[in-house]
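Each value in this text was obtained by applying a stated rule to the coordinates, not by laboratory testing. Computed from a prediction, not measured in an experiment: that's the story for all the values here. Cβ atoms are built from the backbone, for glycine too; each structure is taken alone.
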Structure P
Amino acid sequence: MPTLFLHPLQIGNVRLDNNLALAPLAGTSNLAFRPICRRFGAGLTVSELVSARGVCYDPEFRRNWRYLVFDPTERPIAIQLFGSEPKDFANAIRRILEHPLLGQCSMIDLNMGCPVNKIVKAGEGAALMRTPDRAARIIEASVKAADGFNKPVTVKLRKGWDDSHVNAVSFARLAESAGAAALTVHGRTRSQFYGGRADWSVIGEVKAAVSVPVYGNGDIDSPSAARQMIREAGVDGLMLGRAARGNPWIFSWLTNALTVEEPKSDIVPELTPDDKIPVILEHLDALIDLRGELTAIREMRKQLIFYLSGTPHGAEIKRRAMTANSRSEILAVLEDWRIKCKKHCEHS
């Protein structure tokens, strides 16, 4: 029987058009970038990680609004929270879901996989995989709070803390028992951060151990990798993070490639400046609307590193973009890149 690679997915009471998701990416998966990924084919997007305690002490959402805000047309969307205290999660979830806009989110995601030192030193993110009892209490408190608003709660986790403490399977069972409606498993330990290769076999073990939907995460950077993970791990969905930075087109490539059992080729099209520049400017303009021009320009410089990576004249253009201080300056740099690439093609 052929494998159905791309298909709708049900998470609690939320039906997703397909099983591709944009992972929460600090500094990237905001209101400026998520809708672009949705347009290219992501069935679900997730906000940047937001501090549960921070939400509790931000009565008007002034400090956290830029992380939380979304356009209702983006839905389905998950808001991701991190923290270490069950009561903080419960209170934050109630505050979010009582808000007239934020309460329209599709689900709440709990971050139990972030490897960043600042997070884990506070007992948050991936550190919760070392304290499964606390993690269970957090999930239970979150589910109870979200149930009052008919919203499912999902959990993102890792392979484990390090190679001596690989507990993804037992942790996933615990999360399911505590009420999680779906899981995302990143196939690296916390000690790996993002180095080495993701262990897809442990993702498959989690999938076999639970009955809720499981997203696989880690090293899904091409149609062939996406197909291979589904075959090897049997996951219900794929969550893309770093591979989508500066490359929202990957969702379109996966959507096209995963609709057939064996495509003629997994080679993705080479994008030209004419393909990229309109999307870059769309991203920039949305970021300006969200953050104001000066802040948006600073943040967009980082995104341009990803958009221009591996392109002809990319290194030179990136260096110049790092000194741009306005939209017009970035536009001038991009137009120069277009001209240089055109000449490059004419002489190659």
Structure Q
Amino acid sequence: MNDKIPIVMKIIKENKKATNIVVKSLSEGKLVFMASETVYIAAVDATNLEAVKKLVLFKNRPFGKPFSIGVIDISMAKNYVEINNTANKIYKRFLPGPVTVISKGKHKVASGVEAENGTLGIRIPDYKFFQEVIKKFKKPITTTSANASYQKRPYKLTDILDNISEKQKGLIDLMIDAGELPHNEPSTVIDTTIDDTPIVLRQGDIKLKDKNEILSRSEENTQNLAKELWQKYEDFKGKRALIFALEGKMGVGKTQFVKGLARAMGIDEIITSPSYDLEYVYESKIKKNKLVHMDTWRMINPTEEIINLDTKKLINDKSIIAIEWADRIVDTIRTFAEDAIVVWVKINYGNNTNDRIISWGVI
């Protein structure tokens, strides 16, 4: 790839003088790209509705999908969200750092920043330039990644510019060039609004606990695990898309997991692997839950074919999706993690005939 950056907007090097230029641009409602400790971010004044609308246009996603905001410390965060004991512990343990903490919002940001249910994600960055901008700006800024939705992670400016349209380039007012960033994971996203238990919605480099793993000795055990995972994330139904990404060899029990998931969702239909049809859709009669069941095994070009199944629309519609042979499209699934909760489930054969080692986590 040619790393030469086309001159289509103002691009300056990251330095002390650039801080004031960024602050001035943000105050004028402009769209600014700059580095963080994870990836390049797309920053606008989170209290400026017109600036937020401009960001939505760039991201090419429906208005109303939430954006996290960056603040300088917990005192500033308290102006915008309600911080309960669970959130307070996470702030003390992990922040500043690559963690986004979701709390109940106080509705003091522009429309379209908070989620539809009134929650708001807070970031306290561990990146000096980012911190200096917020200190001088004295208002929260958006911290969404600087790539358009479903495009590659932006670790350098050309990762952005080589993957967007001319129209999107025209929306960018200022880019701060910090060179190529370390290829860190995006921030870990933790929801603290449900009971007293923090729920990981996206796993980054920061982990709340070690890998989850069980020994399943029967198909029923595997189905029961699916039921438990559904119950863990059921409260997010209708708020974010849920993807259960299943990895494992032929016959190991991926479809058994989907059977358990469907049963937990109240679906009575017979569940079979969609290897030949690529996609089945099931719907419960009582709870009105809908499950989209995909299989990449027979796909010749799985990256293209999974998109052709209208997966982006399913995610925008906050659908519940189970994907067998997900390891064939792992990079594609990672691009969905900004807008969906992705629960990765890996099933391996155990020592005995019916034994299965099942591990899972959020990516």
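List of remarks:
- helix-only ellipticity at 222 nm (-39500 (n - 2.57) for each DSSP H run of 4 or more, over all residues; to 500) derived as -13000 - corresponding label from P, Q: P
- Answer label among P, Q for the case where mean projected area of the Cα convex hull in nm², for residues 56-159 alone, calculated from the coordinates, equals 7.0: Q
- Here percent of Cα pairs over 35 Å apart is compared for structures P, Q. The highest value is that of Q.
- Given 0.50 for FRET efficiency 1/(1 + (r/R0)^6) of positions 272 and 336 (r between Cβ atoms, R0 = 25 Å, to 0.05), calculated: source structure among P, Q: Q
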